[in-house]
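What follows is a set of structures to go through.
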Structure I
Amino acid sequence: MSSLGPLKASSLYFTPLPPSHVVQPGKETHGRYMLTIPWNRVSGWGQPKIAARQDLTFDPLAGVLQYAVTCFEGMKCYKTDKGDLRLFRPNKNFDRLKRSAARLGLPHDWDNDELLELFAKLVALEAPIVPDTDGSSLYLRPTLLETSEGFGIKEDAYAAEALLYVATTLNLGQGLYPSSDGEGKGIKLDACKEYIRAWPGGTGSYKLGANYGTVNIAKKPGYAMSLWLHGQEDFISEAGGMNVWIIKQAADGFLEFVTMGLENGIVLPGVTRESIIELITDHGEGKKDFPLDGMPKKVRVVQRDIPMSEIIESLADGTMKGMFGCGTGVVVVTVGGIQYQGKQHTIPSNPLIKLLRDTVTGIQRGKVDEGRGWSFKVPEWNVEGKEGQDEERVVV
């Protein structure tokens, strides 16, 4: 699928907040601005606009409403001690959004550099509200959805009209941040057998809106998230919306960081997951030292299925050395316990989980240089423009 008009940051229209702008009650933690970019099959990408956060309207038969034709990304903007704004590996999120969009028949042909320029301008406008404390951030939710009528079986799978927009909010996942700080801080998971999040050949590896609608209904009181299971062996996959790892002592003396592979399409290829794999693998293979001190040399990453029976057995024989989840929202969180088949299983804490969290957050905030250029510094954007509702074109 191709479009006539490319996505161009140079055509941005910016509308400053009017002097009369008032934050609506209940939305005090949301960003003030949003970015919108329309698309259609005839002319391609339309004009990007940054203006005050506002409601969206759709036709009652729009594909997003009738068939959940929507995908999204989770990204964060961090403020450093010097006041700089940082994004963590944004092109990874843009590539994953393209992959999800293609799965739904939505446009997926933009230039990442053009989109990043628009993102940078949006977050630069929100610089005054981006927090700078440890564990805090401005969360960005780029969302792509079908706005054209999607009722019934269409001639082909592709949308006629779509909208890409970015809204922001503060501190998603901050409440779970202390879970890696030490003994007894870990979150509790309920190993869920009543609901199935994803299956081989399905859409579990894509970040589709429909994949996350069952998360809350399945979660049981007293548990932070559901631990999703699949197959007759009760293999673990994700917990809530995050990738899951176990730390095991191998017979050859290596410490293994084990997580489910991507080959069967059940789990999301997380950006945090990929980053942890690269950091540990390069360290274990002697290619590049782990950014912070404390990671053993004899470590390796293993990607394979993990049945619940293995977790229970490794707890009994002492080879289980910890368990954690990772993702944009939570960064890295310790799993302290699992409920499975009516029994509670306590997972030992491991200081390496906090080391991972501190390393990733240090990179994200520009405090730790991992030598790979993962932290993108957002350029300042000081807009001198008239106040009011009239749109003003910004030459970039």
Structure II
Amino acid sequence: MKTLFKLAIILLSMMMLLPSTTHSIVVESNESYIKSATFLSEKFEVGPGKVAVKTLLDIDFPKGHIGVKSFDVEVVDEVGKSVPLYETYLHHWFAVKYIENITMSHYIKQSHDLRNGIEFERNEGLCQGFLLPHYWGSGGESRGTSSNLPDPFAVELGNPTKLKDGFKEKWLFSIMVIDTRGTHDRKGCSECRCKLLNLPNNFYNVTVGINGQLLPRNYKGGLFCCQDNLQCKLRNDFHGPTRNLSLRYKIRWVDWDEHRVPLRFYILDSTDRVRSNGSTPIHDCQAEYTIPRNHDSDSPHVKKANIPMTKGGYLVYGTAHMHTGVVNTTLYGQDGRVLCTSNSKYGTGKEAGNEKGYLVGMSVCYPKPGSIKIKDGEVLTLESIYENKFRTGAMGHFYIYLADQIPKKDLNI
């Protein structure tokens, strides 16, 4: 279990935090069958320069056999005010599904021991092991990226016929936030550049990377330098208070019925170094990468991966999870056709959701139902394009929802 969490959900601080939230279910007036609720996660503390990497278990979630239509998240302060990225940078949030043995629930809650009684259920994505396992997730671009799924499609959850006897379905948040108030280099701190953090003296002697080996000394920055409670270096004259923050999240859903069409969710990674073992592809995703300094070229930095899809389907939704500096990300079919391009949006002001110089949104593709089909076994190409400037912890994750079938009325046949 220890290795699982280090390599899959990456350096989580395993804390049992009890949800403390009030909410009401609202039936949306313009679409009477869609329900929505807004929840507030347990609080987590940050201070100037501090990194918070937390796992929030058993978060509030709609119950029953449902189809989720959207899942939106933002960081708020003690009074519910949206927190801008230049104060607390939301590096990422992931919503991960797990099932819990009912007979073990009390023991897990009291002991915080997760080695027994919990099984994680990942998405359909192709990365090795349990890397990038979440069903929903994003980062600083959360507020400006749509998660809405068009009708009649939804993510099916809570189907009692698919749940193991004696288990119940639950959800957790894996989050990383970085308080950049008073730091020497806000942008560098948000990229987790190792030299900007007060790392332990033995950091490179004890810190293990994605491949299970010790980090090399030339690891310049990224997820592994942003561990829970580490500190970005502050200006000498800066003093600021600690704050208790929360994730505020809104979920929209429908009760499942015969009119709903289920979707499969995939996360593709532009760092995926696909190899083969005979006829079996082996996916070796790195989750992040460094863009080196290049003073000799004005051309953008391009990262590509060729990814075979064992099972295809009709593309219903596509977007990307990226970091500041990205230009766009494109998913191509095997014949070179463009399946989806997700373009970046940058802020121009000071208000939360429009922070100047920060990535605040990624565009979303909604193809006409049935117009784009990925074949079984088709090799897709994922291309992530960033500005050609030194960056650490760059990411190129592409999210797609696929349907096995399209209702005949939407196929125009």
Structure III
Amino acid sequence: MRIESYAEEWQGSAKDNIFAGILIALSALPGAIAYSFIVGMNPSIGLLSMGIMMVVLSFTAGRTLMITGPSSGIALVAAPLVTSHGPMYLIAASMVMGVLQMLFGIFKVGRLIDRIPVAVVIGFMNALALLLMSSQFPSIFGISTATYIFAVLSFLIIWLVPRWIRFIPAPLVSIVVLTLVAHTLHPNLKYVHDLADIHVVIPKLQWEVLPLFTHSHALGTILGYGLTMAIVGTLQSLLTAKALDVLTNVKSNENQESAAQGLANFASGLFGGFGGSALVGQSKFNVKIGATARFSTLVTAFFLLLTIYVLGPVISLIPMVVLATVLVSIAFNTFDRRTWTAIKAAPVRNTATILITMVVTLATNNLAFGVLSGTAIYLVFYFFGKESGKDDRYQSS
């Protein structure tokens, strides 16, 4: 990248970009907190992770204006690791994930994203939506009548608010309004403070994870999860980058983006956080509300880090059911709207590919296995099948 073009990426209206950066930070708060609970980490760590990643990516990203943080794909992959081995394994795996993504960028693996069949991407997104949705059911069902009432109210707010208010994210409105209601009425609900103590986290180098790399069993586990997280994170991030390419008419540097995502994830793990990937909803919102310069994402990073020190007591009062409804709404938006179009284009091949990708992903709880299985089935149908239909091997979202 030339110095002149890089300098231009930092230029833009200070007011517009600062406003966009703060709004994006506010819109990302619910997800960062909720994904932390899915992983099994304290929400403070989730906010720290996103803050560190966004600082790094503000300077290094190959796709400007893209928002990265704790995400559904990485959270669902990482959760079993924390459950079975503990947080230190996740920190180590996040560092491995980062190194692998940097290697993906160096060896130009990013170009392979164009060769993933559309049907596999659709199956991946639909399976991701189902996994994310099902992970939130324990926070909604079987708790209390008040929980059901708050769930319905939250869904209504998320659905209705965008009709009248567009510059404030509906999930944030739901969280603020229903947290105030809950704090006033004290209904029988589970709150963030019931599951975790929101506390100040000081970033520090995680030297204590280094001994894990000296034990063969621990190293095998860390490398396996790190590789899976790297594949899933790269897939999500580069697909999101392509979506922003369409919105901005600016081509992403895919290999630089992969390396930058890796550096961000490595830095997050190095200072006690965990890995993440691009967030398609927040990334699109960032463009639509007028962000134009790299420093908008730097504002987002600093605001998130400030939140850890200032808003901890407020975050602890959020009802868990409200966070759950936010993630369920995200899951609904994750379902790929091209599903029926793809099935009509090649009923046998694409249907089989979508279903195999989803079934393997749901059965193994591993998004990378699902993508590999779906791609294998697609290639079998493509090379040996007799069905005619539009060749979509090289189309991606």
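Worth pointing out:
- With helix-only ellipticity at 222 nm (-39500 (n - 2.57) for each DSSP H run of 4 or more, over all residues; to 500) derived as -23000, matching label from I, II, III: III
- Source structure (of I, II, III) for mean count of other Cβ atoms within 10 Å over residues 46-53, computed value 29.2: III
- Parent structure of the calculated result -0.89, -1.02, -1.05, given that log10 I(q)/I(0) by the Debye sum over Cα atoms at q = 0.12, 0.17, 0.21 Å⁻¹, for residues 150-253 alone is the read-out and I, II, III the choices: III
Read the figures in this text as sums done on the coordinates, not as results from a lab. As the structure is a computational prediction, the values presented were derived from the model and not from experiment. Cβ atoms are built from the backbone, for glycine too; each structure is taken alone.
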